[in-house]
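Read-outs: derived from the displayed coordinates by stated rules, not from any lab. These numbers come from a predicted model, not from an experiment. Cβ atoms are built from the backbone, for glycine too; each structure is taken alone.
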Structure I
Amino acid sequence: MSRRWFQQRERGSPLLLQLILWIALHVGRPFARMLLYPISLYFFLAAAEQRNASRLYLQRVLERKPHAGQVLRHIHCFAATILDRVYLLSGHHRDYRIEINNVRALLDLADNHQHCLLLGAHIGSFEVLRALAIEERPFRLKILMYPEHNKTLTNLLISVNPEIAETVIPLGQVDTVIQVHESLANGEVVGMLGDRAASRDKTVDCELLGGTARFPVGPAVLAASLRVPVILFLGLYRGNKHYEIHFERLPDADFRDRGSRSEQIQQWMQHYAERLEVKVRDLPYNWFNFYDFWEES
């Protein structure tokens, strides 16, 4: 099943990650970037499931059978954004070229004192926005996530910037929705990623890159229950120190007609999937769902 991402084990020991972190912060980014080549090669050789998932995805988005170099490039791009998280969250975001497109979609709501949800995906880097929210503080940000997934990496990033822990609202808990309500009432922006379904999540089928994939209905249902606008957010990685933040307001999630509610939710999530497809066709190596997304195996 496509939800198998939740059962994927973390690769890389905590000790090795700590060593890479020390090199990144004390030796410097150029040397740390050099280490990404052997690290990417290791994952290419050792992580068969992720390598196969990359190949299947690239075959869809490139519309041809990818060669090994393209799969390696895909893995390297992911590794580069992981390394950049360290610098983005440790106060070095000003060293990066960060373009912000259509920020008025978000600021117009803030100017009118309207609450909103930010909906992202495992494309590029969400940390670009989190770094700006923590360091520059144009707005206060909370993020809905499963903290138990990729726990080693999450704890490592918290050690870089302890303020990260204060921005997390754990998903799957009894009081999750209550915490979201409280955050919005306090004037905070709440963000979440909408392209992966956990084991217990309800899903809808959406067309993406010529195939059918399962998407969680949670983002649509949450937006409808809160009656707040939803802003699509993507922190796109364009190479080296260049990121592009994209904001786009999605259609209002109004599903009050019980007779067509399921169909409306599916259509809303399909629109979200179509917007993702536009971006990954432009930047195909930004897609970081390294599992059987279309359930092709």
Structure II
Amino acid sequence: MNLKLLEDAIALIECGSLSLAAVRRNVTQPAFSRRIRALEDWVGEPLLKRGSNKIELSEALLAAEPEIRALITRAKKLRVLLTPEGQRQLTVVIATQHALGADEFPRVFGLLADKRPEVAWRVRTLNREDCVALFLRGDADLLLCYEAKGFPSLPFDETVRRQVIGVDTLIPVIGGDLRGIVREDKTLGAKVPVLSYPRESHFGALLEQTGLSDALVQSSTSEREVESAYSVLLRELVLRGSGVAWLPHTMCHKEIETGSLVSLADAYSSVPLEITLFALDTHRTAMSLFKDISLPVST
């Protein structure tokens, strides 16, 4: 039995969809489907009712969820016990937003690489809501995410420790051939496509709360053309000259410095952000790392 197959089963139960579970597990849907079939082969019974347009999870699979979770936990503990103490490698799971995975986690990793060489990192990059859910379920030891400066922090109880380890800013940027329409005062001189976030996403809700959700649309008489919660995708589209979008400054500061992107923050405002790390105070390993990551706030 491959432990990954049991973890696949949990992802499928939580997502209720092969496609969404495949995204959660960072594999293609065909590969994920093959893994679920491998689990079914091991069980000897189908775990899904497959229709032309949908699937249904079997009652047996749903009923077995607590035992599957317990088995995964016991198997991981057994692996540690069977490993000679001097050779044990500590695996820490950190859940981080896509926008922070490219720059902020490498910074944290670089600071800890020499201090904690025994730690092996498993990085789960997801949208903010999924990161929080992973952390609250106990499937992630640390949570790294954005919070809007001046707004209430995530509503965790007193068992969760919070530490601001960096600051950032959400700014509007434009790139490619569209840089030529930017006026000296950093306003848009022509109608351009707006690349936006869904209103239910973290950045989308934040822009809505600050009254900036439609700032680019109203100011440039532009229209929304692409909507995605994936800020890395929006950055690539902006670089190609496909439109204007709001991006974290840390994600695009190098391109702004080289001139590949132009910041429009002077004309259309910006949103200050905090980069925040969370750990459960009852989790010894997470708390020890939490203390080691006490570092000067990045700018």
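Suppose relative contact order in percent (Cα under 8 Å, 6 or more apart) works out to 21; of I, II, which structure was it derived from?
II
Compare distance in nm of label points 7 Å out along Cα→Cβ at positions 23 and 247 across structures I, II and report the one with the greatest value.
I
Could you figure out which one of I, II the value -14500 for helix-only ellipticity at 222 nm (-39500 (n - 2.57) for each DSSP H run of 4 or more, over all residues; to 500) was computed from?
Clearly, the read-out refers to I.
Using percent of Cα pairs over 26 Å apart, for residues 55-230 alone as the calculated read-out, with 39 as its value, let me know the right label among I, II.
Label of the originating structure: I.
Given 6, 24, 27, 24, 15, 5, 1 as the derived value for P(r) over Cα pairs in 10 Å bins from 0, in percent, which of the supplied structures I, II does it correspond to?
So the calculation was done on II.
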